[in-house]
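Before anything else, here is the set of structures, which you'll find just below.
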Structure 1
Amino acid sequence: MKRVAVVGAGVSGLTAAYRLRRLLGSDVEIVVFEKTRTPGGKLRTAELAGVPYDVGAEAFLVRRPEMLGLVRELGLDVVHPTGARAKIHAGGTVTGLPPGTVMGVPASAESVAGVLSEAGRRAVEAEASLPELRLPGGDVPLGPLLRERFGDELVDRLVDPLLGGVYAGGADGLGLRATMPGLAAAVAAGAGSLTAAAASQLPASPSTAPVFGTVSGGLGTVVDRLTELSGADLRAGLPVCDIERNGTRWRLRIGAAPTAHAPAENTVDADAVVLAVPAPSARRLLADLVPAASAAFGEVELASMAVVALALPQGTDLPAASGILIGQGERDASGVPYASKAFTFSSRKWAHFGTGPVLVRGSVGRFGELGALKADDVELVRLVRDDLARLTGITAEPVETLVTRWGGGLPQYGTGHLERVERIEKAIAEVPGLAVAGATLHGVGLPACVATAEAAANRVAAHLSA
């Protein structure tokens, strides 16, 4: 019987294990190693005031097919948000998040008039009359390009808060092609300005189709189903410390004392390996095995963040919004800055939270800015509650709180990221029986992670079949 070792039990690793089972059937042994005690990675459903509540990723894009198709294949029901819209704290005030933009890049000046000052609106209006935009080969820094074409206000008030929700990083540290490939493609196709490029990416008429989805019991149910249906031998709490060639096979050294799951010599042999781990772990494990891939993984920078979940007393009145984004440097009316970068009003956003405690989550942490993350959990809860009170007037004492920290949890898709990924995949392609997957490669969202996992499973299955 062939054996495949999957290193990492996040959504990428478990999806790879599940897909390998579907491709290879029962004639393969699949062993999944996870260094923490809990599988799931950024999918983590905790119990908050008796309610299953996601404290990692809370939703996925349904306009990409990978995650949506997987959830349905697993036999789980997809639910969509209510009609509540998001708001943004920009320029010192809270206003509705404007439609008619692509990650904050506007299709017209009118679409962002409510967020920007009159001077900012005029800068957007003038962008189409600037010299025709031509992009060089390779990626370009997103922030400087946007600031040159639109001025600082659009970036600071709108683009950065939106990117911060996805990458925990701002436009100045990210690449255009890596984060907004549609815009870059539109410019390459002949759009002479960024407003024209954004307009080409928007539907001709507003769509009523939902953009996001989740699972009512929490995305942790996806983890449970993948583990069950993959039939994998999940070995949690057992980190893989080294991988080496062993003839035509692989030998993994397990960095834990011998247990019932790990043989006395602390090694496991396998016919193929899938690495679905964060960039620092991939760099370390590939250092001697595939040096070129290791070096590229080592160039990826990471951002840390924390989720502060609050269960407020039943009947607490939330704003009529799905949440509020907060730009970096935003302050309240008295000039006091906010520690949080966003709030999600879950009981407004998702109908299945409509009864019971009122659920809210605050997000803290931006790339290169530890700030409030240095506080202990008690102080972090206090800071988030203070932000919530200043934004909404809500001062109710929570029934329960939960702080979840994601240290180095979000890779930064900076200028040069696409070239790094190309180097990684080219080097890995030269090593039969080895594949990589995860958020470092082609997107941090769940659909992108699932796509890399399925590609890795297909590669390994083809190798074993051959």
Structure 2
Amino acid sequence: MSCELRAKDRTGIINPIFTCQPCGAQYVSIGIKDCIAIVHGGQGCVMFVRMLFAQHFKDNFDIASSSLHEDSAVFGATGRVETAVDVLLMRYPDIKVIPIITTCSTEIIGDDIEGVITKLNNGLLKDKYEGREVHLVPVHTPSFKGSMVSGYDVAVESMLKAFAQKSGTPNGKINLITGWVNPGDVTALKHLLKMMEIDATVLFEIESFDSPLMPSGQCEVSHGDTTVEDMISTGDAIGTIALNRYEGGKAAKYLEKNFQVPSIIGPTPIGIRNTDTFLQHLKEMTGKPIPAALVKERGIALDAITDLAHMFLADKRVAIYGNADLVIGLAEFCIDMEMKPVLLLLGDDNSGYKKDARIKNLQSKVDFDMEIITNADLWELEDRIKNKGLKLDLIMGHSKGRFTAIDNNIPMVRVGFPTFDRAGLYRHPVVGYAGAIWLAEEIANTLFRDMEYKRNKEWLLNVW
């Protein structure tokens, strides 16, 4: 039995798992209060990403574009940034933070983003907006390398580099960098913190992104709740926990190196085992005990899984694709539920995967054949099913893989970003004990439906 880690052996991409770096940076920006990012590139660099967010959340939000055209590629486009900043500040009097997110086109032509920010700070902001709090933050995310995952990581680090300060007086809080999660995940994480009576700065969080429709009929614009003050205070925290290694790990290391804020990176708290580890990390960092109420929640989650695992989930073969931290966390949880994640598809070529302790642990301990493919696309999944005889009981991943599941008549659990062909999934957590229950029951119910449609031992559900 083996667990092989390797890059896909084809050049080119067929049906990508990820989109590009600026998408990840934009996801960070929507988690900041009083913030509208300017994506410095062609209009499509905003339009298509904004469509993904709108499909996923079914909600409205603001992101701006410098809207480059052919002349900008020849003569430079920093003037478009100056115009965009001026227009944003005129139209939105409450805006405080404007990340300037680069794209492939503006990185290739070599636009000096730091230079134009200096020019704006010494010119426009002093002359026209004197006395107004405005922070312009450069975020370099060329689309010709990395992915939306690395773009998220870069943007989190860029924001904390711009804002983090150390006053000399610890604030008694921890920094919690959530990574690329949903509003339901943030709610679940805040619940765990509240139960342990821990005061935390939850960074780039989007719990309030599920905006209400009020009796007035007004549809609110969605925005995150991380404030400028929150970001400034990160340098005074007693510690930082980044839940995801590849989605916030750089920022945690930056705070540790430059502000002596101790950091713990991962594991992503998916499943019982990893949630236990997360709570132990909170206990170690703050000295706060794990309360009996959380032990009871853990027991409820264990009972829910016990009802399902051996009878229905054991030995089920599953393929998982998406963001690396999510995929690895889901794989670990599936193994704990006696399932066999035989194929993991990671959609970029991060060199850190070879050194990832979680992947090394899988390689040393799995007792079945597993493939972990980096720089993967969804053709890797399609090809193995259609042409290489891969037998699967379940597929787990975002909605972009739905046609592979449909065409091959394999049940699928939607998880990750984007999920647009099922209602309200962003409200359900996959982290914490609540997430463990939801995942286990969603997997089981998906398999139950498949049993019924295929008349495959569906009588078991009568005697369960």
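What follows is calculated from the coordinates using simple rules that are stated; it is not laboratory data. Being a predicted model, the structure only gives us computed values, none of them experimental. Cβ atoms are built from the backbone, for glycine too; each structure is taken alone.
Structure values in brief
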item: Entry that produces -9500 once helix-only ellipticity at 222 nm (-39500 (n - 2.57) for each DSSP H run of 4 or more, over all residues; to 500) is calculated, selected from 1, 2; result: 1
item: With distance in nm of label points 7 Å out along Cα→Cβ at positions 10 and 330 derived as 2.1, matching label from 1, 2; result: 2
item: Structure from which 1.46 was derived, Cα Rg over 2.2 N^0.38 Å, for residues 114-241 alone, options 1, 2; result: 1
item: Source structure (of 1, 2) for mean count of other Cβ atoms within 10 Å over residues 98-105, computed value 19.6; result: 1
item: For 5.8 (mean projected area of the Cα convex hull in nm², for residues 58-121 alone, calculated) the corresponding structure among 1, 2; result: 1
item: Structure responsible for 1.5, with distance in nm of label points 7 Å out along Cα→Cβ at positions 50 and 426 calculated and labels 1, 2 on offer; result: 2
item: Test item: distance in nm of label points 7 Å out along Cα→Cβ at positions 90 and 298 calculated as 4.1, pick one of 1, 2; result: 1
item: Comparison of 1, 2 - label where relative contact order in percent (Cα under 8 Å, 6 or more apart) is highest; result: 1
item: Which of 1, 2 yields -1.16, -1.26 [log10 I(q)/I(0) by the Debye sum over Cα atoms at q = 0.17, 0.19 Å⁻¹, for residues 202-401 alone, calculated]; result: 1
